[in-house]
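Several structures are given next for inspection.
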Structure I
Amino acid sequence: MIRNIAAGVQSFTSNAFLVTGERCVLVDTGSNFDAVDKIEELADGLDAVVLTHTHPDHVGNLETVKDAFGVDAYGFDTDQPGVDLAIADKEPVTLGDNDYLALHTPGHKNDHLCYYSESAHVLFAGDLIFQNGSFGRTDLEEGDRDTLIESIDRVAATTDEKLQEMHTGHGPSVTTNPHHDIELASKAARMY
């Protein structure tokens, strides 16, 4: 089961998805709310934190969560504060009961990863792609529009029409034809 523990939080935060099952994992920790309390309400412990990227709104609660549950944080770049173990491009990662493929998708931030499960038909898109064809900012440090477009195209080529859920770093998850939103983002990023 996938639940956004940041849902309803009224302060600036990213979404933070608790994926329960055989391996209980938090995808991003969010910031400015009590993530530990939310996790304890929904799960009997935590096995790991997996990051899409290390912008402050995605990792603000990282140290608190790591300390509370005694877990490591996985991300693309172990030179980033709080990232204990590296996930390489195309490396398999188990979230809940399903295996996901890690995709290195820079453009919004150099260490950005998306996670795609072909068997579960689920994508964790981080801040690369959002609902209705929106896409990640490229005006921040490490942002690059051409690289972002390449990353969106890579996700579009990796996923297909069978994709059922796209969980994004901000805003609502997409559960109606999310592959269409990925294709829209590819077009929109080229226009604006």
Structure II
Amino acid sequence: MRLFDSVGPNPRVVRMVAAEKGIALERVSVDIIKGENRNADFVARNPTGSTPALETDDGSIIAEIVAIAEYLEETQPGPALIGETALQRAQTRMWVRRIDLNIVEPMANGFRASQGRRMFAPRMTLVSEAAAEELKAIAAEKLRWIDGLMTGDFVCGDRFTLADILLFCFVEFGAQVGQPLPDGLAWLPAWQQRIAARPSAAA
């Protein structure tokens, strides 16, 4: 399998999933700074022009990080990063959805329309810079929300899952683009250290 890879938190999610499962992926670097992901060849593979994209052994293309993670989980179930039972899978998907909607999307769109505006403005429609600050505030508010709910070692209690990988990659991304963890959090800082200590975090 080939992973069309780049800088950024989205490809890192897939690299971490693969590393946790011991799956070796051939990596093809895509320079998104130079806009290689907008070239006709890449868009023919993935019409959204986003990274990552996974080319399977039969030449099929799968894009979107959750879809790729689900595919890797189904092709190699262990160790389970989504779940071994219907309940576990539902719980993981619930938290992935909450993290994606409430933290990932406002954080990423806030970045694109502010610090990343010069790069993204020619490529997509962006909210105003004032709205970007509001999106960042929403992401910070939801980080406080999740911090107040968590009590176990991981998002899904004692299970390390895709939800942890998704949240970790974007918490670290946020710190790089002017959206660090809010002050006064109780759970997230120690959780971040636990995930950062896993070998997959270096993927």
Structure III
Amino acid sequence: MSPPVGLVLLAAGRGTRFGPAPKLLAPLDGVPLVRHAAEAALRAGIGPVVAVLGHAEEAVRAALAGLDLVLVRNPAYAQGLSTSLRAGLAALPEAAEGAMILLGDMPRVPPALLAGLAAAFAGTDAAVVPVCAGRRGNPVLLNRRRLAAELAALTGDRGAGPLLAGRRDVREWPVEEAGILLDVDTPETLAGLARSPNAPL
């Protein structure tokens, strides 16, 4: 049986490369980017989903209205990704050994992939990372207990990726789903994704 897993949706960042408008509120297929990620997390049926809010908090909160999420405010979001990651981890139930870290600007990660990632977590040491075409992607699934010291020491705009780089106790999980590599940083990439939903950005 797989250990219990909670999910952390990082939705606090400013997304400065996208321009002045809040990136996570930009519509794709008529739905805000952040809601795509949140709905996929809930449909996966893995465990509780914590959404960390910061930039444009009220507008992002409204975009997530009606979803069964635990909403956490990160007043220190401007200090970098690490602050949101720690805020989300702190809000997970103590029993959740695994923490799946979802990014709010990745709208093409399907629920089935999230469920498969959770199943792959059983028996791992530090983390499970999906890999497509030889490239590591997101989300990643962290063993909270084994990585507790490293996670507590994160500062600035650093997330789980740099923390896992070069470690020998990370399990790479091969997938064919290109959505793990598709993050939206600019209006141009969003427009390209709308035209070609499965094309690499």
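Bear in mind these aren't lab numbers, they're just calculated from the coordinates by the rules spelled out. Everything numeric here is computed off the predicted structure, so don't read it as measured data. Cβ atoms are built from the backbone, for glycine too; each structure is taken alone.
Could you figure out which one of I, II, III the value 25 for relative contact order in percent (Cα under 8 Å, 6 or more apart) was computed from? Walk me through the intermediate numbers first.
Working: I: 15; II: 22; III: 25.
Label of the originating structure: III.
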With log10 I(q)/I(0) by the Debye sum over Cα atoms at q = 0.08, 0.11, 0.19 Å⁻¹ derived as -0.23, -0.45, -1.48, matching label from I, II, III: III
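Rank structures I, II, III by distance in nm of label points 7 Å out along Cα→Cβ at positions 85 and 141 and report only the one at the top, that is, the highest. Before the final figure, lay out each step's value.
Numbers: I: 2.9; II: 3.6; III: 1.9.
Ranking I, II, III on distance in nm of label points 7 Å out along Cα→Cβ at positions 85 and 141, first place is II.
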